Structure 1
Amino acid sequence: MNLQEQNKLLYSRAGFGLSLQDFMHPQPIGKSIDGLFPKATPGILELITAEEWAENDPKAMKGVTDDMERKDMQKKFRERGIDLNLLWMQEMVQAEYPLLEKMSLFWHGHFATRVDNPYYDQQLLDIIRKNALGNFGDLLKAVSTSPSMLQFLNNQQNRKQHPNENFAREVMELFTLGRGHYTEDDIKEGARAFTGWGFDEFGEFVFRKGQHDDGQKTFLSESGNFNGDDILNILLKQKQTAIFITQKIYRYFVSDENIDDKKVHTLSNHFYESNYNISSLLKMIFNSDWFYSSEISGAKIKSPVELLVGYQRMIPMEFKNERTWINLQQVLGQYLFNPPNVAGWPGGKNWIDSSSLVIRMRLPEAFFSSKELNLTAKEIDPEMAAMYKKDVQMQSQQPFRVGQLDSVDWNSYISFWKHYNKAEMGKTIADFLLPVPVAINRLKEINEFADNSTDEAYIKSMTILLMELPEYQLC
């Protein structure tokens, strides 16, 4: 790979795509990697203050007898959840450090929760973004004491008289060790250690000592009077935790399908020895020569959020109804703050089926031309239906239109390409947009469908045609 191709691959994996300036004036790859990592902790994406939450706590609805007032309160919280979703998407679009948001998106799927509570969602997102590139142990402990996770996995009901095993099971199976590296007895003993962990009416973590089982426990061959912190520390001592997390990060940044066990072994050893330093692991991946091989380029399918954010970062647009972005997340299968289950989104080839691929390939024309696209969100899987919000279920059955745009800002994009020779323009645009080269004969065929009436029309039409290719779904 030449330097331009290396930078294109790096920014597509560590962010949401390469900018035009970085494409035409690529930096040395080491400098590009260093520029991915923010120098300061990100600020909170705050829509709801603690004071506002206290005033509008859904528990307050227990005293509301008027049905209309109750519905109004429920509607307000649903709307705040949608607003938080859109706020985070906009942050991804405008991000100075896209890797921070890309890694936050990874942890959002890894520590998947769905609680129908925008304040808890906001708290968990803040935890994830602050720790996304920091220390995995710190992130694990902060997530484990968040009301979002404690509520979703029923640890609020975990008491010494009646231990609830949900959180103890998932913290091992999904968050640290992976399936097959613990026993049912470990689940039972872990659940006893987490008894008494909960949160109060203000959404703050509390340890209820009277509900905690303070007896002797044996967990992963260690014995003691363990509490929840002890269990998390024992899990972090296991090298299998580093292996499991590294495998998932490898799939996320390198390849959905082809996992190189030797590379994962080397990376996971480094991750473990660095005391779970996430940035150190990512730098080791991005600085590896093998990362910039032809086998890696185009080996991943863009997630729906990556795809939608990538469009907006390249050509800014605004819908007349901004909630079209919510509908698009639903129809493409990645609705932020609403994962299908506690395992998160499966990713990889699961992002694409016959219907979603057709929709993906028709979106550019709907976004960037005058044609509208009528869509109906996918039918929700029966396993997911009971867990989804009622309003989402109802919305998913209604068709909606894509293409009712308030504005599309082509100016900077077109002015950039106008400086290029017309004979070379099509190939250069293809090199910029697609992860793999397009055969010359195929590019000629695509070029024949482009609008050659003016340079501006050619740039627009060629861009749309290339975005409609299956290759554009890859990165």
Structure 2
Amino acid sequence: MLRDALARLGRHTLTYAAGGPLMYAVGFLLVPFYTHFLDKADYGVNELLTQLIAVLSLVAGRNMAAGMTRLFFEQKTPREQHAVITTTVLTVGAAATVLAAVLALAAPRVAPLLVGDTADGLLLFRITMAILVLQTVRDLYFNYLQAQQRSALVTGLSVAKMALQLSLQIWLIAVKRRGLLGLFEGVLIGEAVSVALLSVALLPTLGLQFSRPLFRQLVLFTLPLVPNGLFMFCLQAGDRFVLKGLADAEAVGLYGFSYKFGSIPMYFPLTPFLLVWFPYVFAIKDEDQRRALIGRVMPFFMLCVTAVVLGLALVSRELAHVMEGQPGYAASWPVIPIVAAGYWFWSLFQIVQTGFYVRKITRHLPWLSGMAAAVNLAANFLLIPRIGYLGAAWATLLTFVVLLVITVRVVRPVYDVAWPWRKTVAPALVGGAALAAGLLLSPDALVPALAFKLGLFVAWVVWVWYGGFFGREDRAAALSSVRTPFQRGG
């Protein structure tokens, strides 16, 4: 069972990783381009508006997608399944449109708080509101395709959208010299084209059904997730707004620059894995099999996360210097290993909380995330005045640790799983020791430093593989999950 599950999860995860997250990687590679044409304050405004889209989508009910996926697998006929999708799209799309329209009308008062009191600032804010609507609808279409496990199609569409978007941004920023406005205009056009094409392709099959009974079920499932989503936003992005209030947009820009690299574990492997994980778990009918699978998959997934976090954190200083488009950005490099470590705990939390969604008991999530959000805000207000944007990084790590610890305790009576903690935590502890050695003992010269850090990473890999930590069956299952995605019918 484990080998087959890892093979299937590995196939779809790598397929998704070859698309969306890989295109995000292209976006990471373009950071020197953005930081060359945008000063630190503009880069900070970009961070604030990007995070504003995320939080407003949650207010509009973006988390209803979780209920959509859950109810989709409970329907008996394609027509009923289509009704789940279109009811969700109509509900959340309408809510996002109303919210965006209200804020666009209020732009003269709201926009200066984030983008300054200029004509371009008003236009930039209104473009952001349009992106909110289009991105929310496009995400829901993608969720539908993911529920059908059509990973290749989602990958192709993600690649096409991102390629169009990045091409437009390069042209608008470098050629037309439209600066930050050009960056958001590229996003707007990319999202508009995606929504138009997806609507033409999917709506003739889905129709435009609106089911009141399904709407009620979706609302009951989603209502606890709305405050939960807002609290989660506070955990991951609220620090930008606190930093803007306690410091300035330039501090936000420096923090956002290094945070972008520190959050790489969220884009790979976490994001592609989660696109597969929840639909896969929900589709399993045998409860004993599902419970056993969740526990057995965890150490393999977290081993991948540990490898990414360790490799990224080891070269964080060198990475920041290579990726800065103008002098000054790389000074924030210590943010990278701190945030990356935080996302290790965030990734583990995502696995542990699965039981809440399996049981459809989501009422615990708001107060769990609310408690963690309170810790995050308190830590930010305590640390930022003392150590600046580094305080925001440490607050992120602390918050994710607290969230994981309390979730482990609360989920146990809801959905008890035999978690293999030793196989999950020990590789991370040894990786932490390797990271400390790499940051404290590496030579100053670039080439010897990289060689030393590579040696530490290889030593960690050898220890994990041959140190008796994973048995022969475990290694066979892990190898199968890597080989099968490249084999026909895997």
Structure 3
Amino acid sequence: MREDPRTPLLVGVGAVQQREDDPARAREPLELMLDALARAAEDAGSRALLARADRIEATRGFWDYADPCRVAAERLGAARARTCVAEVGVLQTTPFGRAAAAIAAGEADVVLVMGGEARYRQQRAVRAGVEAPLSRHGDSAPDLVLRPNREIVSPLEIAAGLHMPVGQYAMIENALRAADGQDLDAHRRSVAGLWARMSEIAAGNPDAWSREPLAADAIREASAGNRMLAFPYMKLHNSQWNVDQAAGLAFTSLATARALGIPRERWVFVRAVAESNHMVPLVERRLPHRCAGFARAGERALAAAGLELGEVAHVELYSCFPSAVRVQARELGLDEARPLSLTGGMTFAGGPLNNFVFQALVRMARVLRADPGSAGLLTAVSGILTKQGVSLWSTEPGPRPFRFEDASAAAAREVETLRVVAGATGRGEVAAYTVLFDAVAPARSVLLCDLEDGTRTLATSADPALAERAQREELCGRALRVAAGEAELA
């Protein structure tokens, strides 16, 4: 088959990790991102591609640079580059989906994508009682800013104390266990086993933040370094975002790769990207343990790439919490017993706030190059399984040209919702729940409640006896009474 010169390729990848205990010596996020782009160019074997960038895109992190992409353009000599920053809440598949689509359409020849964090630097500065300032580079806005079109977390969830994702993902985990009919002890063992396997994968990943494999018992049982955060999740189930990590990705057209002399063995073909941006907060989802967006995005991506799931050798599922991995695997039709990560996941490989998928793509590209002819699947999540992204990659071109698919409408047709009433009163049953911890003690139980009138509400309880009971008995499906947002088991 004749190769299309507009075929989009990933030709260079770079990952940077910094573990400097002295915050005065540690580099800030922007410098890490620029270093990652330089490494991507070195990986491609062509420093010249940086100055030829038509677009430079970044995902916003904890940092507050106005336009880090413009700084990158100036440093790299890419005077004509247009800049784009994707705010938190935009899928991390979106920047490289946009990059590939622009190249395929002839709107760009070289697109650079970067992301990075320096939370470890900031954490060390706080502990030392010193500042770790970020440099200022003007206040000009990027040429384009991408923003989500709805809130990721509902105000009702925040009011119930679900400020951090661990609470909502713990509720999904409990709902998933109940749907499986699994008892609490068996569930704790299986989840710990899944995460222990993640730690073993991270041990073999040279870019992982933590490369010490852990036994399932160490993940399952409470200890000084593994306290409960939100039942059933301990600290070692949680994404680790206090890391200094950055990634840089260089995309070109096939014609430009040839013109720049980029070796064929560096090429990774972007076969397809599919996303669902249909946003439904967790509290509104009738089935909190299901995620139709992943099923539909997976179908669309595979069809666009001309691949069957069985042909995908390498998988990296977004891994902020175990329930995210388990729900994705089920919706995509993946066997949970197979390796579901190349990196080792966000607890062990490191989970920088808004660019883990870029770190994972660096690893994916290297694995694919080492296994010529193979295909890989990489996913992204935004929010509480609120948005879903699926991408497919290989070292050989597929039978079809690249497509950036939108599965939002298909997901919207399938996701069942319930009307949510704040401060409701009535009888019903528990759809999902968790117990939030403050230091080492339970702070409150939070229950997602389906009421007899067909509405949904979130209720809380400060009763220590209920918190203790919730950790040893299955509460999902139990009858309860709710009065003005306070819950009591019937």
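Hey, distance in nm of label points 7 Å out along Cα→Cβ at positions 76 and 252 derived from one of 1, 2, 3 reads 3.5; which structure? Among 1, 2, 3, the structure yielding 3.5 for distance in nm of label points 7 Å out along Cα→Cβ at positions 76 and 252 is 1.
Identify the structure, out of 1, 2, 3, from whose coordinates FRET efficiency 1/(1 + (r/R0)^6) of positions 324 and 348 (r between Cβ atoms, R0 = 30 Å, to 0.05) was calculated to give 1.00. Could the numbers behind the result be given before it?
Values: 1: 0.70; 2: 0.45; 3: 1.00.
Label of the source structure: 3.
Determine which structure produced the value -16000 for helix-only ellipticity at 222 nm (-39500 (n - 2.57) for each DSSP H run of 4 or more, over all residues; to 500), calculated from the coordinates; the candidates are 1, 2, 3.
Details: 1: -16000; 2: -26500; 3: -9500.
Considering all the candidates, the number was obtained from 1.
I have 20.6 for mean count of other Cβ atoms within 10 Å over residues 284-291, calculated from one of the structures 1, 2, 3. Which structure is it? Mind showing how you got there, number by number?
On the way: 1: 15.5; 2: 12.5; 3: 20.6.
Going through each structure in turn, the value belongs to 3.
Across the set 1, 2, 3, relative contact order in percent (Cα under 8 Å, 6 or more apart) reaches its highest value in structure 2.
Ranked by distance in nm of label points 7 Å out along Cα→Cβ at positions 84 and 156, which of 1, 2, 3 sits at the highest value?
Values: 1: 1.3; 2: 2.5; 3: 3.5.
With respect to distance in nm of label points 7 Å out along Cα→Cβ at positions 84 and 156, the highest-scoring structure among 1, 2, 3 is 3.
A short reminder: the numbers here are calculations on the coordinates, not readings from a lab. This is a predicted model, so every value here is computed, not measured. Cβ atoms are built from the backbone, for glycine too; each structure is taken alone.
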